[in-house]
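Multiple structures are listed underneath, in structure tokens.
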Structure I
Amino acid sequence: MSLEQDILELVRRSRSGFQAFAATVDLLGMKEDMAQRPPEARARLDDLQQGFGEALVFYPGGDAYRVCFATDSLFVVREIEPETKQADLWATFCGHIFELACFIHVMERNIGNPGLRVVIAAGPLFQLQEPESWRKLPCSQETGNWFVLTGASAALKKCIDAEACRSAGGFVGGYCWHEKPDAPGVFLGTSLKQLSPKTYQRPELYAEFYRWMVANADKQAALPK
């Protein structure tokens, strides 16, 4: 990247008002697997990583996401620039994550595992202005395996808080919990299920799936005040 491109990118990321959409995809039953069946736990983590990548073949659109695997789950963050209209993008993001999660959830269930819990939220992004700056520093050889997500996101915090609540707090497994745009911290729950192969390779359906998710939500949960 040229100096001019570096400067333009720095200016672009220095603007205020960035938002983020975030999602966590949590493997159910992993604590028990880690304690009693370590080989099964390792296999499930490998399956989650591979399954998410394979799901993108059927449901493309992950090129704008930053994804990280941690403990028994993965999390996804989508940066939203200040001038972007969020409503349409939110519907597309939720529908896309739902379809990806359904694909993995069904694979998990088919081999006798308990499946997933998915949480999707939105919120301000405390943007890193130079997320890859460490690659250019004298210490770059010591940081070759670093991965910088994007910055602290209120959306990701809400996802993690919802995961911490678990079933006891209303966020039961086997569901995709998507935040209500008009009620921050309140989530609708839509059951993860087998989807029709007719939806493969059709990103134009993601927003439609979100509307279906909202219409077919049969649970609700909220983060503690």
Structure II
Amino acid sequence: MKEFKHIPDSKYNGQAVPKIVNSGGMRQYSDGDELFPSITSILSRETSSEGLDAWKERVGTKLAKYICDSAINRGNKFHKICEAYLNNDCTCKFVNHLLEYGMFEQAQPALERISDIVGIEMPMVSRELGIGGTADIIANFDGVLSVIDLKSSTSPKKDEWCEKFFLQETAYSLMFEEITSKPIEQLVTIIASENGTVQVLIRNRDDFTHELKEIISRFQSTSVMV
């Protein structure tokens, strides 16, 4: 078992941790008297729901809810196992979760490319962008400081389906840079699928910064109009 080194950032840890609240029909981050909408919620509103609605109609509401709930539970369990491993805790208490533990074992070689962990599950806000969010992992990946996101899936994802992940990670990178003055230019998405496939997608942050800011601007313009 690899021993992971943790090197927390003093500027990040020196600030008050924003609290997650539900307000205005969406998740927001409370920092003092200000509320910052979650970047996850913003990106979800940007995504068309036509395909999802058509799928729900095709399979039926009850089955669709069951599948969605199962995917959320699978993702939460997979996250917990990976986080325990990266925190140098024993993962043995999760072995009875056969599917999620098997996915973790398949993802383990990718996780072992992580080093010098700055933080796991890091809530942040950006006053400049007017958003909040929680980064899965900020650490080195293959020796490069990165925002690292863990995903689980029923089957492997096509690249064009993953742009939302990169935009989300870009937001975390910009928030972290605003707080610490340390830029993070590498984005890493690790996707473990139920069939045993593990995808490691690496992208450059600057390829997504402009689009992210446009999405945030559209959201803020709509919110002001409402």
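Have a look at I, II and say which one yields 20 for relative contact order in percent (Cα under 8 Å, 6 or more apart), as calculated. Can you show the working numbers first?
Numbers: I: 27; II: 20.
The structure behind it is II.
Now for a separate question. Quick one: Cα extents along the principal axes in Å came out at 50, 50, 31 when computed from one of I, II, so which one is it?
II
In terms of FRET efficiency 1/(1 + (r/R0)^6) of positions 168 and 216 (r between Cβ atoms, R0 = 25 Å, to 0.05), which of structures I, II is highest?
Details: I: 0.55; II: 1.00.
When FRET efficiency 1/(1 + (r/R0)^6) of positions 168 and 216 (r between Cβ atoms, R0 = 25 Å, to 0.05) is calculated for I, II, structure II comes out on top.
To which of I, II does the computed value 0.90 (FRET efficiency 1/(1 + (r/R0)^6) of positions 104 and 208 (r between Cβ atoms, R0 = 30 Å, to 0.05)) belong? It would help to have the intermediate numbers written out before the result.
On the way: I: 0.90; II: 0.60.
The correct label is I.
Here Cα Rg over 2.2 N^0.38 Å, for residues 96-143 alone has been calculated and equals 1.53, so which of I, II was it run on?
Details: I: 1.95; II: 1.53.
Derived from II, not from the others.
No lab work stands behind these numbers, since they all come straight from the coordinates. Since this is a predicted model, take the numbers as computed values, not measurements. Cβ atoms are built from the backbone, for glycine too; each structure is taken alone.
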